[in-house]
Structure 1
Amino acid sequence: MAGKYLVITDKLELELKKMRSEGRSRLPSEKELSERFSCSRQTVRASLDILQQKGLIEKRKGSGSYLADGFIKNKTIYFMTEDCDRYRSSFIITGLREKLVSSGYELKPFSSGGSINGEKEVLSQVIAVRPSVLIIEPSRDLVPNPNIRITGEIRSLGIPVIYCNSSLGDIHITADSAAGAKKLTDLMTGSGRKKTACIFRYDDSSGHDFYSGYIDAVLDSGSVFEEEGSLPLSYEEEKDIISGRDKRLDVFAEKIISGFDAVICHNRVIALRLIQILDKKGISVPEDIAVACFDNMNGFPGTDGMISLEYDNDICCRALASAAVALAEGRSAKSVTVPVKSI
C-alpha cells in the first residue's frame, strides 16, 4: 500500500483541480475510487487522509468527501518579486493584474526586498493562505537558496509555481535576454562602434543569458573577446553601486574611456548610474561613448542619448496570466520565451 496510495494521491490532486474548473465539489465514493484504481478501500482512505491534511478536501460524515471551501473559492494569485516598484516589475504587475481580472482572478504582489528572509516571509504566507497559484520573480536564482525547501512544500500542497524572468521550475515565462544583448551589441557594431563593453548580473539566469548573447555578438562580428571589457555584478554589488557605496563602476568607467566606445548594461538603473559617472568625467553620451540597456522602461525621464531595448511586456503578461489561470483550473501550461522588440 505504501507506494500505491501516494500514486493515487497525485492522481486525485489533478482531478481536484479539474473538478474545481468544472464546478463539481463531491468526490467519488471510496468504493468507486477503489474500483477505479484496483486497490483496497484502505489504500483509498490513506490517500484521502493526505488530501484532507493538505486542506484540499473535507470529509462529511455519512455524506462523503468534498473539495474544501478554500480550494473551491480561492481566486487569488500571489506574485513575489524583489521590489514591486523596481523598473520592469511594476510594468509586469500592472499588465498581469489587468489580464487576470478579466478571468475573475485577483493579483496580490509582494516584495521580498531581495533577501532570503524576505522571501521566507512571503512564502510562509503562501502556505498559510494557499492562493491558487504562486508566481516568483527571483532576484538571484543562480545562487543556492534555502527557501527552495519551502517552495517544494508549497508544491506539495497542490499550489502551482510559475517563475518569471528565470529559467527555474517546470513553467517559466522569461524575456529573451540573450537575443536582447546580441541585438544591442550588433547595433553598436553596425553603427560604427569599434569595441563594446558589457555590464551584467552574474547571480541570476537572465544576466547569464544576457552575457552569453553579448559574447556571441562579439565573436560573430569577428572581434576579439576582451575580458577586461566585462563587469560582472552581484545583486548586492548592484545595490551598493546605485547608492554610491561601491566604486567599482567608477573604476570600470575608466577602462571604458581608455579602450571602448560603447557599453551595454543589463538594466536601466546601472546604465543611468554609468551615464552620471561618465558625465562627471567629461564624457558625452552618445557622442563619445554609446550606452545601451535591455529593459522595459523606454522613454524614462532624463535618459537622452541612451539606447533602450524593450521586451514585449504585453506578451509576457498574457503568457503569465494564461499559465496561471490554466494551472489554477487544473489544466496544463507551457513555458514561454518573450521576444524583444525592434529598435
Structure 2
Amino acid sequence: MSRALAPVAGLVLAALALSLAAPAAQPPAAAKADDDKPYPHPNGYVCYRAEKPPVIDGDLSDAAWAAAPWTEAFVDIEGDKRPKPRFRTRVKMVWDDEALYIAADMEEPHVWGTLKDHDSVIFYDNDFEVFLDPDGDNHLYGELEVNALNTTWDLLLSKPYKDSGNAINAWEILGLKTAVKINGTLNDPSDTDKGWTLEIKWPWKSARELVHVGNTPVPPKDGHQWRINFSRVEWDIEIVDGKYKKVPKRAEHNWVWSPQGAIDMHRPERWGYVQFSTAKPGASKFEPDPNWDAREALHRAYYAQNAHKKAHGKYAAKLADLGLKLPADRLKFEPTRTGYELTWTDSKRAFSLTNDGRFR
C-alpha cells in the first residue's frame, strides 16, 4: 500500500495510518501533453494447476513450485522512468480446487521486521503485498500485506481510494495461510543475509467475496483470467547502536510485478493478469486480454476527466473538450446524477466505465 494509503474510515488503526501516511497520498495528476498515449498491456502469468498443493512452510522446495515458472523480476512502481530495484523480487503461482497459492522470493542482505500484531500497518516494515480483483471491475478487491515476521494485514477495498473508496480493515481472508523462511538471520545487523521467501494460500471461499460480476466462476476455469498484482515495500536502513533503523525523512521504495505508472497500487486497471491453466506446466501461452483496447481507451478518458475536474472544478461536458485522440464513433459520454458514464462500443460488445472507476 505504501504511499498510496488513504485513511480507513471509522477505524482506530486507520487514524494512525491517516496521521502518518495521508500527506503523501496524491490525487491523479493533471493532464500533460503526453498523457494521451495508450497504456501498455500489463504483464501476464500462466498459473498451472498443481497435482499436489505446496506445504505452506515458507520453503519453496515443493514439487509444485519446481514445475511453476517465475514471473519477471519486479520493477519500480512507476516503470522504466525510475531505476531498476537493487534487489531481485519474483513470484510463482499455482492453484487447485481449494485455493490460489503464491510463492515470493526476495533478495535482501539485511532481513528485519518489527510489527507483530495482525492488522498492523505492515508497510511500515519491509513487506510483500498481494492485490486481487477476480472479476476485473476495479471495485471490491482484496489486499494482503506480510512482513518478514509473518505478520499479516488483510483489507477489503470497496473501490480505489482515488475514487473515494474505503478500506474495511475488519475483513479477514477466510482460511488464509502464510509462512516465511529467512535465508539468514532476522534482525541481526552483524551478518549479511541472502533474503526471505514467503508462501501464501488464498482460499477460493474468500476470493468469492470479491466477485461483483455474476459470470466470474470461483474457483476459476481453464483459460480464465483474473487481475492481480504484487508489490514489495523496501525502506533504506542504517545501523545505529547495533540495530536496524530506517533512514529518517527518506521515502520507501515500491517495487512491483506489473508497473502502475504512478506511486499508487490502487489503480487496479493497471494490475497484471493471472491466466489459469489445466494443461501440463509449460504447455500454455498467456493470451493478452482481447478487451484491452476498450479498457485502455475508457481509462484514458477517465484520467483525462479527473485532470479536467482538478483543473476546472468540474468534469468536461463534452469529450471533445478533453482533447483525446480517440474515435468519437466508439467512445460516448453521458452525464449522470453523480458524475458520468463512458461507453466504448466495438463490433461485438459494449463496455462502460463510471466516474468512480467501475468497469463493466
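No value in this document is a laboratory result; all are computed from the given coordinates. From a predicted model like this one, the values you see are computed outputs, not experimental measurements. Cβ atoms are built from the backbone, for glycine too; each structure is taken alone.
Taking mean count of other Cβ atoms within 10 Å over residues 103-110 as the criterion, the top structure among 1, 2 is 2, with the largest value. Here helix-only ellipticity at 222 nm (-39500 (n - 2.57) for each DSSP H run of 4 or more, over all residues; to 500) has been calculated and equals -15000, so which of 1, 2 was it run on? Going through each structure in turn, the value belongs to 1. Have a look at 1, 2 and say which one yields 0.20 for FRET efficiency 1/(1 + (r/R0)^6) of positions 119 and 183 (r between Cβ atoms, R0 = 25 Å, to 0.05), as calculated. The read-out was computed on structure 1. 1, 2: which one has FRET efficiency 1/(1 + (r/R0)^6) of positions 143 and 255 (r between Cβ atoms, R0 = 30 Å, to 0.05), as calculated, at 0.70? This value belongs to structure 1. As an exercise: Kirkwood radius over Cα pairs in Å, for residues 215-278 alone, calculated from one structure in 1, 2, equals 12.7. Which structure is it? Only structure 1 yields this read-out.
Comparison across structures 1, 2 (criterion: relative contact order in percent (Cα under 8 Å, 6 or more apart)) gives the highest value for 2.
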